[in-house]
1. Given a value of 0.15 for FRET efficiency 1/(1 + (r/R0)^6) of positions 30 and 70 (r between Cβ atoms, R0 = 30 Å, to 0.05), point me to the structure among P, Q, R it was derived from.
2. Tell me which structure, out of P, Q, R, gives 27.3, 97 once Rg and Dmax of the Cα atoms in Å is calculated.
3. Check the numbers for relative contact order in percent (Cα under 8 Å, 6 or more apart) across P, Q, R and tell me which is largest.
4. As an exercise: distance in nm of label points 7 Å out along Cα→Cβ at positions 22 and 38, calculated from one structure in P, Q, R, equals 0.8. Which structure is it?
5. Can you say which of P, Q, R returns 5, 20, 13, 14, 12, 10, 9, 7, 4, 3, 2, 1 when P(r) over Cα pairs in 5 Å bins from 0, in percent, for residues 46-85 alone is computed?
6. Looking at structures P, Q, R, which one was distance in nm of label points 7 Å out along Cα→Cβ at positions 14 and 62 calculated from, given that it came out as 2.6?
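Each value in this text was obtained by applying a stated rule to the coordinates, not by laboratory testing. The structure presented is a predicted model; accordingly, all values stated were derived computationally and were not measured. Cβ atoms are built from the backbone, for glycine too; each structure is taken alone.
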Structure P
Amino acid sequence: MNKNRKRLALLTAAMVLFVVLASIFFVAGEAGHDCVGRGCTVCEQLSACEKTLESLGFAACAAAFAVVLTYFPGAGTPVSREFVPIPTLVSLKVKLLN
């Protein structure tokens, strides 16, 4: 079962990479096309590719943030620069004699 999940994850990552690269190359190749005006199919495809890249970019940022919080749980908490020692009986050197 574990091998199947790894294969599925690898296949999904490869498909996402293919979509991203195809979108990037299409946008780069058709950036200076001769637009016919309203209803231009190339402009519609460019818009769809840009939306895909924006949504995948946001998803990648969210996934990276989730990974950081998963592996470093203290990453989301603010760090105090002041050290306030808490007094204990040992630090106060109290002898507990009867």
Structure Q
Amino acid sequence: MNYIVYCLDHDGMVDTRLAHYDAHKAYLATLPVKTLISGPLVADDDKTMIGSFFLYESESIEAVRNFAKEDPFNKVGIWKTMEVRPFLKRVDNR
């Protein structure tokens, strides 16, 4: 099953994000979930990072919730909100 994780940062977290980026990126390569797509959400200026978006593949929503909770970005307090939702892919034009 696929799951979307949508996170919004606390204000002023760009420098903190950059400081923890390598740990975050390494974490995304670990199991038990598979990262299909990930990247930062940006402000209307199209460059200032304000959050994170993930598309994961996993056996359960609980595994995705636990994985997101343990993400270095979450552990250092970057994310203000985190939503996890099941996702049914209907179209994939890649």
Structure R
Amino acid sequence: MSRHVSVKIADRVRSAARNRCGYCLSPQHLVMARLEIEHIVPFAKGGSNDESNLWLACPICNRYKSDKTTAIDPQTGETAALFNPRTWGGDKQG
């Protein structure tokens, strides 16, 4: 499976994300680098290039998340799924 995301899909993801990082919410015009198409379930963990698995991330957030899908919740000590920016709903606000 190719890691390449088509320009058409990338444009739709950028539009749906309103050109801002799905994690820190920084808009493209305030980020010194181009926002990256990010795999919510990383390609390395079996994620696909399906549009529903893609979102925008600034380079800092994308590198920090890396190929992680879970983390230890500091309050409970249990393993929890990482935040999915597609389920937040903030892209529908103002």
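1. This value belongs to structure P.
2. Numbers: P: 27.3, 97; Q: 13.1, 37; R: 13.4, 41.
Checking each candidate, the match is P.
3. Numbers: P: 19; Q: 46; R: 26.
Comparing P, Q, R by relative contact order in percent (Cα under 8 Å, 6 or more apart), the maximum is at Q.
4. Working through the options, I get structure R.
5. Working through the options, I get structure P.
6. Details: P: 2.6; Q: 4.1; R: 1.2.
Among P, Q, R, the structure yielding 2.6 for distance in nm of label points 7 Å out along Cα→Cβ at positions 14 and 62 is P.
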